[in-house]
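Novice: I've put the structures underneath this note.
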Structure 1
Amino acid sequence: MLITTGDHGAPAAVQRATQLASVAGVKYVPRSRTSLQNMAERYGDSDILVVLEQGARLFRAGQEPLTFHPSMAFVRAKRLLRGENDTMLEAARAMPGDIVVDGTAGLGSDSMMFSLAVGTEGRVLALEDSLPLWALLYEGLQHYVSGLLAVDEALRRIEPRHVNHLEALRGMPDKSVDVVYFDPMFRDPIVESSSISPLRPFANRSSLHPDAVKEACRVARKTVVLKEKKGSPEFERLGFTVSERSHTKIAYGVISLD
């Protein structure tokens, strides 16, 4: 992966881009009015993250660009802030002060909801094993502006980690977090969505491994939660009990540990 800026990189964007390249361990390339296609061919890398003055975009040759945005989770966040319930948070029994591991962070939509729920005294670890997605997530969590202060503060509190969830869980002590959450959404997409379809080429499409569930049950104090299609055989295969609270095409499976 390469990191660059827009055609006319402002000093602030250049600073963010070079910092992100250093954190990600990838090459920063000054734009110098070079087209992204030429840049990809010159450096032999088709994944390019472009840091702009307001936001960032992830490009891959032949694919639609991907921009960081909380998508429908922003609507959920506004409802939560009005005092309404959220099905995922209810299934997880997330409370202020909890420590949550989002094992399949993507662009952090569910991590954002957990961060709102656990508040300033809690922690949300957002694990993502795709380097391009993690880099876009890292940049978005630091700089995205939603227009709602509570949402922006929740995004800033999330801790993004570039790591496979099984590897990360294996390195965690017993009963060291409250909730572990999985959403292997690109194994079998629930719906076609214009907001997340550009994410699919970058995402891990693997099914959730039973070892990941086993490690999650060792690490979590309270719940392990799986998001899947309603009626999915994955719940039974992996030992989850389906919550009946969802009234949509998705469902949440729960393993209660307390």
Structure 2
Amino acid sequence: MMTGMPDRALSFGAAARAYERFRPGYPEELADLVLAYAGRPVRTALEIGAGTGKATRLFARRGITVTATDPDPAMLAELRRHVPADVRVRQAAFEQLRADERHDLVYAAAALHWTAPHRRWERIAGLLTPGGVFASFGGPLRLADPAVRDAVAVARSAYLADDEIPSPDGTPPAARMQWPGTELRACGWFTDVRQSEIPRRITVCADDYVGVLSTVSAYLELPPPVREQVFDRIRDVLPGTVEVTADVTVHLARRTSQP
């Protein structure tokens, strides 16, 4: 959700309420994983592309002073309704952030792929204290039943061949290390790069699953009448409730002193 990126990156603000309502939050296990990796007290954190603050809340509950940043005012207006009053909120794209204050933790929740690749890792390193931790996490919500998944693919096929975002660096889905771990290992600014998976399944009603789709950039790009037609077609092939895989892929890395 970063300024200067493709139109898909700027499509979320109009769906801020839906994003808050339908997107699942993050499990406490995620905070446990990140803080255990840090191995030292984490007092301050900065979030890149905070959206409506689902990840902000997770870390703020641990007593961390969080600065939540996002370029979209609609997203931040929704975020302010749900986060503790002591969370710092700043309207800014990642590329506008300056290293005037360094943090123990910098993280991005399903947002890093919207940032500009030029000097990405140098910029993130500049926002961290030496030895500070960077975390990126997220993952697509996929229908667990292959038959239902195929039916939905057929229903949307006249308008969308796919509704997922490909790997930014072209890493194949079967590769052991996925993006951004691939770039973190190569950039020179980070060490001890790790990839973990938090498996998760949720069950939602058909309308709520379509609500999730209403927050996905591929659908948000469609003209509103076309979007509603696609959603109607998808609803027609869904059972009353659906099981969804909502696994969280986590990448962790530690800032070096110099590349």
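Novice: If relative contact order in percent (Cα under 8 Å, 6 or more apart) is calculated from each of 1, 2, which structure is the one that comes out at 16?
Specialist: Details: 1: 16; 2: 23.
Label of the originating structure: 1.
Novice: Okay, moving on. Compute distance in nm of label points 7 Å out along Cα→Cβ at positions 116 and 180 for each of 1, 2 and report the one that scores greatest. Let's see the in-between values first.
Specialist: Working: 1: 2.7; 2: 1.5.
By distance in nm of label points 7 Å out along Cα→Cβ at positions 116 and 180, the leading structure of 1, 2 is 1.
Novice: Something else: With distance in nm of label points 7 Å out along Cα→Cβ at positions 44 and 212 derived from the coordinates and found to be 3.1, which of 1, 2 does the value describe?
Specialist: 1
Novice: Still on this structure: Please state which of the structures 1, 2 yields 56, 36, 36 when Cα extents along the principal axes in Å is computed from it. Could you put the intermediate results ahead of the total?
Specialist: On the way: 1: 56, 36, 36; 2: 54, 39, 33.
Checking each candidate, the match is 1.
Novice: Also, I was wondering about something else. Using mean count of other Cβ atoms within 10 Å over residues 68-75 as the calculated read-out, with 22.1 as its value, let me know the right label among 1, 2. The partial results should precede the final answer.
Specialist: Details: 1: 17.0; 2: 22.1.
This figure was derived from 2.
Rule-based calculations on the coordinates, nothing more; no lab input. Source: prediction; values computed, not measured. Cβ atoms are built from the backbone, for glycine too; each structure is taken alone.
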